[in-house]
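What follows is calculated from the coordinates using simple rules that are stated; it is not laboratory data. Values in this document were obtained by computation on a predicted structure and should not be read as measured data.
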Structure I
Amino acid sequence: MTRTALILGANGRFGRNIAEALARHGWNIRRFDRSKDRLTEAAMGAEVIVNAWNPAYPDWAAQVPVLTRQVIAAAKASSAAVLIPGNIYVYGEDLPPVLSPDTPHKATHPLGLIRRRMEAAYRDAGVKTIILRSGDYLDTEASGNWFDKIIAAKIGKGRLSYPGPLDHEHAWAFLPDVAEAGAQLLDDLVDLPPFSEFTFEGYTLTGAEMGQALEAALGRPVRAAEMSWLPLYLARPLWKLAKPLIEMRYLWQRPHRVDGKALAARVPGFTATPLHDALRQATGPLCQNRTSTQTSRWSEASSTASSSGPS
């Protein structure tokens, strides 16, 4: 019998990738259309709801609690489980160097606290929930995340602009891999506990190592330099996205990696894409148009919350 997954935010980063992965695994994909669909009705008959909705950072406080209540109500009415792409914001500004499902959630900053409360709401509601948590996304399309919007924006010119010290480790995740791991988890949905959290290992790279890996992947020199945050601080009084972006700066200042042992034990058949292959796919859209100014201005940015960054 074909299983059905309802995808919320199917046009966004995670939603697009998980829809493709689940389709490969034989799921019937139902894409939610806000313009005409009613959530509870759309969820009927679905075995899982993928909550890939991700408002822009400045709208999180107002919209995330409302969306959470709506998804929980739909899940209860339809008896569907919920899969959520999680980020590492929940650990807080003092996050330890290694992050796993056992790492305490101690975030007190606004965005991290919103995510903590969101996840707690699912746990408290008794809805079967799977959190698949990862670091910053590498996507196969220019989807407005940190990598394509800022870091590799000028990779066609051999330049890499890194938001933190070049010697600090940072967690990355190739979105097609995250989605494939999510699909493999849902293959055994019935065997998962009522609430489960998995951390996706992905790749751990310093800024310098990212530059070196891009050089090897692309076969051309790449010059890595630390990005200036001054424009963001200057824009903060006038541009509402600047404040939350600055709030998350600590993720680039505190070295960290993600432990994927628990996920590997649950989906032993999963194989990650080699780093150089992932980088070639992630930079493909950026190298095709070297004259593009898509990523040259902070004012063009949307929410860059890739890690978190479900959308």
Structure II
Amino acid sequence: MNPFAGRVAFITGAASGAGFGQAVVFGRAGARIVVADVREAAVEEAVDRLRAQGIEAWGIPLDVTDRVAYAAAADAAESHFGDPVTLLFNTAGVNGFGSAETLTFADYDWLLGVNLGGVVNGMVTFVPRMIEAGRGGHVASVASVGGLEGGLMTAPYSAAKAGVISLMESYAKVLPRHGIGVTVLCPANIRSNIATSHDLRPGDGGDTGIRTDEQFVSALTEVHRHGMEPETLALHLKHAMEAGELYAIPYPEVREDLERKFGSVLDAVPVVDPLAPGGSEARTEALRQFRRVAAEGGGRSSK
């Protein structure tokens, strides 16, 4: 059985790069595609390219940081297709490289706003709708290998992507009971135009520690030119979703670095606390009791 056929898939950042790759792969699998992207002209071009392949597609311009616009886009998509969105892809993302000590409030606001805030907006907009529709489905968010470890020149980007990973881990604890799968995709580099994403930054970008000089951008563009093809990345995501896997990290070259990083994390955890030998048992029991109470409460709030 094809789990994607006939479903409405809402894909942010879908006019190019990883998002367009997802539109192609899941459109070929029978999903009806919503192309959501901040670039209006690119939305129209992407829809035309998808339709030329026989994929049912419709587009809408969307700034993922605008919650009012996001809700309106969700309404419009469901009205257009006559069905609820049951496949959500939080893919829109931007990047900026600058040495951590030079970055500004404006840099953090932009990078956190799009890369983490945009995912939050997608989840809070669509998850309640998906649960109410009662048709199951899947949510997938694009994080990054960079979210698994901080970087010299990627502090806000890495922080945002780490937040996306934790966010999806949290949703993965509750959405399966509603028949909704959860996957977080952590790419390394992709063949995309993210090296010039600063062109999409609101305002003049003057208050910044992000490097946008021609030499640096050219070197970064060359790195991404050798990245994984977006459709290949989308196929890896599709396989992970079909297998019910939470993590999709289809880059063998990062395995050694991740083993080193998580090994150092585990090395920092003592087997026994020499300063309070019995403390861990008491803390563990208290946490166990809290989890029991929390589980009994289910999804209820204290309104």
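Quick notes on this one:
- Read-out log10 I(q)/I(0) by the Debye sum over Cα atoms at q = 0.15, 0.16, 0.18, 0.21 Å⁻¹, for residues 103-246 alone, computed value -0.96, -1.05, -1.20, -1.36, structure in I, II: I
- When relative contact order in percent (Cα under 8 Å, 6 or more apart) is computed for each of I, II, the largest belongs to: I
- Among I, II, structure where log10 I(q)/I(0) by the Debye sum over Cα atoms at q = 0.07 Å⁻¹ as derived comes to -0.25: I
- Parent structure of the calculated result -10500, given that helix-only ellipticity at 222 nm (-39500 (n - 2.57) for each DSSP H run of 4 or more, over all residues; to 500) is the read-out and I, II the choices: I
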